[in-house]
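> The following blocks contain the structures, represented as structure tokens.
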Structure I
Amino acid sequence: MARWSVPKTVRYLGEWRSDPAQHRDGDTLEFAFLEMVKANARRWSSAGERALGLPSTFLSRYLWALREAARDGTTLNGNALVRLFETGLVTGRSWLHDEQRDVRQAVVWLLRDCLDGDRLAMSSRASRLALWSVISVLLTDPSPPTTTSGGDVDELASAALNHTRSIATTVVISYSLWLNRQPPESRHLPSEARDLIDGRLDPSETSPVVRFAVGEQLDVLRWLDAAWVDTAMPRIFPAGDGDVLLRDAAWRGYLWRGRVPLDLFLVLLPEYRNALEAIDPTGEMTKAHERLAEHILLLARIGTIGPESDDGLLPLLFGRASADLAREAVHGLGWWLYDTREHATDPEEVARLRLLWEWLSAEVAAGRADPASLEPFGWWFASGKFDRAWSLDELERLASGDLEIDFLHIVFERLNALVAGDPARVGKVTEVIVLHEVRTDDLRGDGLPAIVRVLMQDASGPDANASGRAIIGMMVSRGFADFPG
């Protein structure tokens, strides 16, 4: 089969019938066909309407094989593929039957990956116009059903990747970007794209999954046509009581994308406030809450907002956040600091984060933020990005207040790196941590014994020696008989 021509292969597969007694024959033949298409993807993408002769199962496999080849770097014949899609979906409409739903989904995924990866050679103006008609038909696909309910970010994101209509919604933007990259390069949202997205914002489109797909692409849409997006905002985020699912889905799609362009942030400021005010401090933390908090703290890190800025987002976040959400928000920023510890950080950014921490500490002291928000300080400390004296003072203050500092093992790693340079100060801080730490398992590991061994050296001085002996006594009393080993 590998050497057969496209017409001969299509004819053979169209006439092939499986033998019930040899049930594995079909699987073997499908696999061989897949490999043949992938190995000759450029030629097979030029098959055009001849591929209509393939049985439904082989047709969807054919399209998935082309997709895999495109993802591996093969550029496909877009003119021929569009002719095939137009015949199957627009003029012949043979792919609109329910039993062809896998074919339609294979088409939409092939289009998205080829357009995003610039793996579609499509020079014909007629093909480019016809592709809008193909996408228009895919946007009427019955999947997802309009009765699909909303959900948290992860559920909506998964659903958006598994339904033809929601994927087709993103293909509208992918195709718009592809067209903008063609000579002469430009930056606009084609009128066809505006019309198609408008259709997904019509009240007749009641699927939260589709609205999630619009929200996910919001930053790209605004980059292409800010004026159109600004006028579409009331439809993207409808305010009616009966539109809550759609509004939430669009917002969660935007949060899922993870990008926070400044101009879009300013437009969406009311949505940020609405989302923060809707947080129930006694309720369960959701992925949407986590993503929202990530956005707010990213904006604070880069200096777009601050504790005293007029938007009021930081006080609103920590004033509404539950213990879990407050902890997760600060942990996320701390993890970024720790993960980039080997890289230089803008001193102004570090200064902003120190001010943010000091403000948050004051909010906790005043009862306006949950104390759990301070528990991730271990990540901040272990990053080594802050002034040594300040970070040691802050660590000692938190430990003295019986705060359960997360991930003590990385704190001890950092203290071990500092102890030789200032054994007395590090010894005192370490002694305070051990004195107030009630989680015995968090005291295990190599970090703490390594610190104590340095403290007990004669060269470390009497103050450090005293802290070392105090730590040894506490650890032995807790059942670590051979500490520090």
Structure II
Amino acid sequence: MKRLRLVLIFSLTLLIVMCFSVLAYAAEYPYGASIDGTNMYGELKRAGNEDDHDIYHLTLGKAGKLSYEVSAEGQMIKFAVDDGTDRTLSFFIHKGETETGYYELNSGEYDIYISNYGNNDASYSFNLRWDPSDETYSYKNNDYTDVVTKTPLEFGKTIVGHFGHNDSVDVYRVELKKSGTLNIKIEDVVDTMLYFLAKDGMAITNHAIRDYQDDNYSIDLAAGIYYVKLENNGGQKAYGTHHILPTFKASGETFKYDNNTREAVTGKKATKPCKKVKGHIAVNDSDDYYKITIPKKGDYYLILDFDEERGITYSSFQGLTKGATPVNYKWKIDGNGKQTTFEYENLAKGTYYLHFQDTGTQFYPNTGKYSFCVKPSTPLLSVGAGKKSFSAGWYKINVTGYQLQYTVDKKFKSSIKKVNISKGDTTNKVVKKLNANKTYYVRVRSYIKVGSKKYYSDWSDIQKVKTKK
């Protein structure tokens, strides 16, 4: 019995020694309160001995700030934080000195090494304080391959990111089901590069963010999978959390099929006059072609409207072509500075192609939304007063006929009278049996008739005339 007690005592003693040996090698810091200012103390043998270092293990469930206060006695020691890669963070503490500071760290497993670098025994004390960030995603997102299967960003929802000593890149997945404008608003970053990556990880374009400021950057993209990449180029001054707000506005383009070449639309149904078509030029979709049918010879306007705030202009328009041959036109910019009208005189019946193109550069693209519509030419109207009448005149254009409207309501909402003119050669009309000394508002439009179908132009500018007694 006595021998059994001795065996038990020896076994228990051995177990205690083994436990202390393990703890001396890697004392575990459980996540939470134990790294919230808890003081740790240890002794180290002279450098080169088996017991010249201690190791403590940390498990960080989220990214955040690890603050430290480390003191050395007896000899100079080295304090190091290792995340298992070659990015060890370390510094030396001289005898009798105390170092304070912090590291911004990503989530993960860490070992803290405290080593004696002197010829005498040393002792140390330290405490750590952990302040986790409110980073939205705790998973690794340092490369686009890390987030291929992750949920894409939710538009209109702010997310929180984090840069640290061992985490200088954040990548987010973006899914666009339609073409349009992607806007990224970034707050609380400095000296950071913003990249837009294609599905294969290749950079489409980039934008530099310099000083601390709210920064908005918009890019026109085709439908598809993309990645938004933020890369810290500012070192420690860029460490900490930042905020990202992604928003998206669909272009609303009319055709969803590939129309990047004339050959791609050859077999498609042609667009007829008076049908408004919406399109979109993107940085990765820089050419749009359309097939247009002209059902009858005549004078036509090609009316375009550009989203000039995004950079696209009339220079992006390459004009109508008959096959690959350009068709001559005259052009003018309307008073609003955005809509551009191209006039084609005596345009022959047939099939034509229309080409839009990004004429900018990689970093200054001419991209954005646009729309166009082919219509018969609009008459240029003039009016003159007569006795209880007025006369309306316009320059001759090559159309089938005209429709004249007049009313006493300057907004053309009520009491509208119509006069149909079925001959294209007619260039004036006198309207009689009106009230004397009455102000009338007049407008005219042309039309080209094909069978029973009439294709109308836009209305002319409204002219005002006051009848005589």
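Nothing in this text is a laboratory measurement; each read-out follows from the coordinates by a stated rule. Bear in mind that the values here come from a model prediction, so they are computed numbers and not experimental data. Cβ atoms are built from the backbone, for glycine too; each structure is taken alone.
> Using helix-only ellipticity at 222 nm (-39500 (n - 2.57) for each DSSP H run of 4 or more, over all residues; to 500) as the calculated read-out, with -20000 as its value, let me know the right label among I, II.
Structure I accounts for this read-out.
> Once distance in nm of label points 7 Å out along Cα→Cβ at positions 267 and 323 is calculated for all of I, II, which comes out largest?
I
> Right, here's the next one. Suppose you compute Cα Rg over 2.2 N^0.38 Å for every structure in I, II: which one lands on 1.29?
I
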